[in-house]
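Down below are the structures I want you to see.
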Structure 1
């Protein structure tokens with residue numbers, strides 16, 4: 001079994017956070033192998049799985065897609081060729097070329113190909129798509145051309161405008177982007193805006209989407225996209241609240257969207273029909289799932305998880321679902337309309353940002369996985385590691401490990417489908433953006449997966465085809481003229497960070513972690529190819545950290561370690577010393593309750609990083625103490641609910657904010 005695991009890309013052993021070797025137990029290993037398509041519960045299963053893996057490794061079948069780097073020769077993953085072989089290459093533009101594939105040790109070597117793109121190779125009785133990629137992704141340096149850019153990270157739902165119904169939308173985003181561009185920003189980084197569950201608005205965590213291919217309709221503004229839709233009446237009890245009431249606000253917003261659909265249904269729908277045709281079967285499956293999910297959510301005994309539905313409803317092709325679809329075509333069309341409206345809304349936001357002068361515009365966020373009860377698992381379970389969830393092994397901060405309750409792609413399915421699920425997801429992220437941030441970038445190389453019902457510590461690392469995925473990232477990055485950022489925080493090997501850098505994937509340097517022993521590193525020592533940040537949505541804001549507000553929140557949850565207050569007092573002194581040494585301030589260190597000077601100094605300090613792009617969280621520009629999300633909590637903290645204190649188009653025009661932006665831009669130069 002352990003030999004099978006090695007062949008299947010499952011690590012039998014791992015090193016924990018204390019540097020001690022650990023070994024995966026056989027029972028969870030067996031379940032992980034079964035989920036990967038290599039069952040081994042009997043000697044017969046084991047023999048058959050070993051044989052299938054042997055055939056794959058022997059190269060008897062050519063995968064449908066092979067990646068390569070432009071102007072470099074490469075091996076085809078096939079065996080059994082003892083002599084040179086003639087081949088024909090059909091380029092994307094329709095032109096053709098004859099090639100000779102050179103035989104070497106039973107394999108075939110393809111000569112360098114000088115054109116990037118998705119080309120088609122035919123030889124002997126075989127054929128495959130060749131994805132020929134540039135050597136690196138498009139980088140911020142390529143866009144900036146010697147300048148040091150900066151942008152703002154913001155939670156879209158937090159942006160306010162009159163009539164938004166209590167949830168920030170793309171109309172507020174457009175206003176904010178125009179304002180940010182006037183102040184010199186070149187990017188707006190968003191948390192995931194992927195589809196969630198319209199029938200269950202209580203599920204609002206953005207990193208547990210139903211399907212990453214589609215958008216959250218709550219962020220669309222129908223009156224902005226459709227000329228004859230009247231703006232919704234103001235709802236001050238929702239719009240003026242400091243925290244979003246997702247259930248009530250979502251219900252009100254969906255009422256508005258339903259009325260917009262009723263009006264739209266009487267109009268010419270040629271553009272909409274084209275959108276539906278181009279969306280193909282996946283879009284239809286998404287709309288069908290939403291309609292079926294609403295049906296079961298409204299049942300006398302609601303069933304929000306599709307695994308609890310009768311088995312004949314488990315997927316889009318069963319007779320029960322087909323009968324439902326035939327009887328509810330208008331409802332399905334409504335959910336198609338919501339996706340069309342959302343796509344139009346985000347396209348307008350990106351177009352506005354670029355028209356306002358931003359060189360990047362929106363930076364989308366690609367969550368590492370999907371909710372196990374979502375539309376992707378319902379419609380395309382073969383893409384995924386069914387029965388396994390993604391998480392992290394035990395470490396010093398989480399001694400039990402972490403189970404994030406989300407599912408990811410099957411590495412075998414990626415190869416067998418020519419990486420179609422990965423490419424579809426990546427293209428969806430880049431469709432209306434100038435960049436993408438890949439959450440938990442280590443997932444490009446390996447993921448910690450946990451069998452259903454097991455503890456987080458009873459998992460194992462599963463390998464992914466890193467080089468193939470990096471080449472596809474580079475190819476799609478250039479085709480979309482978009483930058484790629486990889487979230488490489490936490491326990492990440494220097495070798496992996498170096499490989500991301502070689503591939504043009506920018507890492508993330510966050511102030512709190514840029515330390516050498518206890519001291520804070522001078523900005524000049526930060527990475528030039530990483531994105532520089534004061535903080536992230538999962539970490540304390542500068543005002544919260546300086547004042548100790550984050551410790552007070554965690555103290556109420558009994559989550560503050562011994563001596564943490566003393567450590568923070570020491571760290572304040574070290575950080576202020578670093579500010580003074582860098583020259584961003586010469587003032588005396590302010591007390592914890594006076595955080596404004598620390599916020600301005602921190603922004604100026606991080607701005608001096610050699611990074612081509614700095615992202616300033618809007619909470620730091622505004623001097624706010626509360627962070628958007630507190631990891632490890634669900635209901636104990638108002639995660640993903642906080643709204644910003646003023647209208648989106650006026651947020652950056654306050655005198656204290658202008659002073660911070662000026663300090664930032666001055667130090668960027």
Structure 2
């Protein structure tokens with residue numbers, strides 16, 4: 001009777017919940033698809049308005065008389081037009097065209113309604129049907145709405161920009177897009193070309209402005225949501241039909257998952273009912289309740305919890321066994337937690353010193369050893385080894401001792417690659433004799449090899465040799481993890497050296513383009529770093545300044561050597577070319593994501609504090625601090641070094657000129673830092 005009373009309400013509630021959730025999921029899907037279609041329709045219409053604005057602006061520029069059509073439009077604006085239109089041309093009243101870019105082709109003469117639409121100042125969109133390809137969209141505006149005879153501007157719309165799929169707009173997951181015009185011609189379809197849609201597909205949504213319908217295609221059922229964009233008043237075309245299509249399998253995936261999991265939930269509810277019934281029936285069994293509570297405490301990492309059962313039967317014995325198990329689990333979990341902490345700390349670090357400190361300071365917490373030492377074998381194969389081990393407890397620091405590694409020691413470790421146990425009464429190698437041997441009975445040696453070469457030796461000193469049997473396999477496992485961490489640390493050190501070497505090589509490549517600038521980038525970098533130390537920059541900013549200093553003139557790779565080495569004064573065109581090198585340098589570094597922070601420094605290092613510099617005319621604190629530091633260092637080196645058109649100046653004259661330019665060309669704070677650096681005055685914070 002108890003189970004029947006529980007089953008009837010649970011079953012009724014399950015049926016009601018099932019139908020309610022099923023209906024909610026269906027409504028949510030239709031609402032989501034409808035909103036997606038509406039959102040994309042508005043997005044598409046907005047794109048057409050943007051294109052109309054661009055065409056109108058281009059027509060305004062092109063209406064001005066000029067010898068060359070492309071000179072009427074700025075390069076940046078022309079590039080933007082080329083991204084948004086595949087072709088654009090200017091047509092006069094006789095039908096002759098002047099191509100701005102691309103190939104527009106011939107345009108049919110306008111009828112009376114089209115001319116009237118254009119005269120109102122609106123834009124005209126025409127759909128050009130290509131038999132071999134999808135239809136193309138042509139946008140037309142008059143040069144002067146008040147002077148129809150002045151001609152018109154026509155451009156072929158770039159479908160990739162208009163639709164903007166996978167760029168500014170992303171379709172919902174597992175959804176296909178279909179765009180058609182008023183005559184049901186397909187302008188865009190994300191369906192596969194070799195799988196045509198059903199023949200009656202285009203007839204399902206002709207009479208309505210929006211709605212849903214279903215259809216079968218390739219042995220699967222699909223749901224479609226469509227919406228018409230009415231554009232006749234604005235663009236003189238009936239509009240576009242935007243249709244989103246999704247298979248029922250994908251659409252109702254949540255419903256399918258719900259149908260799978262719902263019976264399990266009901267079954268779990270019934271199971272809970274059974275457990276509760278048993279609990280209340282047998283609630284008089286207090287020992288079971290106490291053992292259950294103890295189990296939960298252990299599961300919650302409360303290993304200090306004890307079960308007190310005084311039933312003088314099997315339950316009391318079970319309680320004592322439970323308490324003994326809790327003590328053992330507490331010891332094992334503490335050891336595992338310490339070992340896991342060491343593993344996380346070691347594997348997450350890329351600094352050799354930090355890895356050594358972690359291993360030496362924490363391994364005694366999870367091993368039964370008295371002391372830990374790590375020896376790093378010299379890479380030059382000279383037989384030297386640097387031994388790191390803990391000092392006295394009062395010192396609380398790591399000692400470093402240099403020892404000699406004999407060929408016999410290396411051979412012995414190669415013969416025992418897993419571990420080596422050395423007793424106190426045996427011959428002790430030098431790398432073991434570094435320990436305080438008072439009371440030490442045995443040593444566990446764990447060698448680590450990189451590329452078959454002995455690289456690291458971990459040594460654990462024991463007073464109780466019996467603990468070696470338990471610690472040997474765990475020690476080998478820990479040594480392997482330390483090997484991975486040290487290998488990663490070495491790779492990062494090599495990569496860092498390679499990175500700085502590459503930067504210096506690039507700097508020398510830039511300076512080598514002109515015999516007069518040899519060593520310029522490195523000298524400027526050194527001075528800039530000295531200024532950074534005087535201004536007390538944080539380490540990250542200092543590193544960025546270091547990199548930017550080496551690469552600040554990389555844009556000069558794009559400047560002719562004849563201009564760089566010209567002995568006389570540069571002409572105005574030559575000077576304009578020189579002024580492009582910050583932009584070129586920034587463009588060169590743009591693909592390297594890690595150098596993003598360097599680009600403002602390189603781009604702005606020729607800006608002036610008073611705003612009269614180039615390329616952007618920035619002033620004051622709007623200029624990046626690193627660029628202001630580089631400007632002072634660059635100016636100093638340029639004046640004190642020989643140039644094709646003059647010899648280097650004396651230091652006093654250079655410093656005088658720099659002081660005169662303080663507050664005009666150069667930042668006064670950085671100039672003061674230069675004075676402090678040159679004449680060794682006290683540092684000042686930036």
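Taking volume of the Cα convex hull per residue in Å³, for residues 390-445 alone as the criterion, the highest value among 1, 2 goes to 1.
Taking distance in nm of label points 7 Å out along Cα→Cβ at positions 38 and 630 as the criterion, the highest value among 1, 2 goes to 2. Computed over structures 1, 2, distance in nm of label points 7 Å out along Cα→Cβ at positions 414 and 550 reaches its largest value in 2.
Could you figure out which one of 1, 2 the value 2.7 for distance in nm of label points 7 Å out along Cα→Cβ at positions 494 and 614 was computed from?
This value belongs to structure 1.
Computing distance in nm of label points 7 Å out along Cα→Cβ at positions 278 and 486 across structures 1, 2 gives 5.4 for structure 2. Given a value of -16000 for helix-only ellipticity at 222 nm (-39500 (n - 2.57) for each DSSP H run of 4 or more, over all residues; to 500), point me to the structure among 1, 2 it was derived from. For helix-only ellipticity at 222 nm (-39500 (n - 2.57) for each DSSP H run of 4 or more, over all residues; to 500), the value -16000 is produced by structure 2.
Comparing relative contact order in percent (Cα under 8 Å, 6 or more apart) across structures 1, 2, the highest figure is found for 1.
One of 1, 2 was used to compute Rg and Dmax of the Cα atoms in Å, and the answer was 25.8, 77. Which one was it? Label of the source structure: 1.
One of 1, 2 was used to compute mean projected area of the Cα convex hull in nm², for residues 430-589 alone, and the answer was 12.9. Which one was it? Of the options listed, only 1 reproduces it.
Bear in mind that the values in this text are calculations on the coordinates, not laboratory data. Here the structure is a predicted model, which means the values were calculated and not measured. Cβ atoms are built from the backbone, for glycine too; each structure is taken alone.
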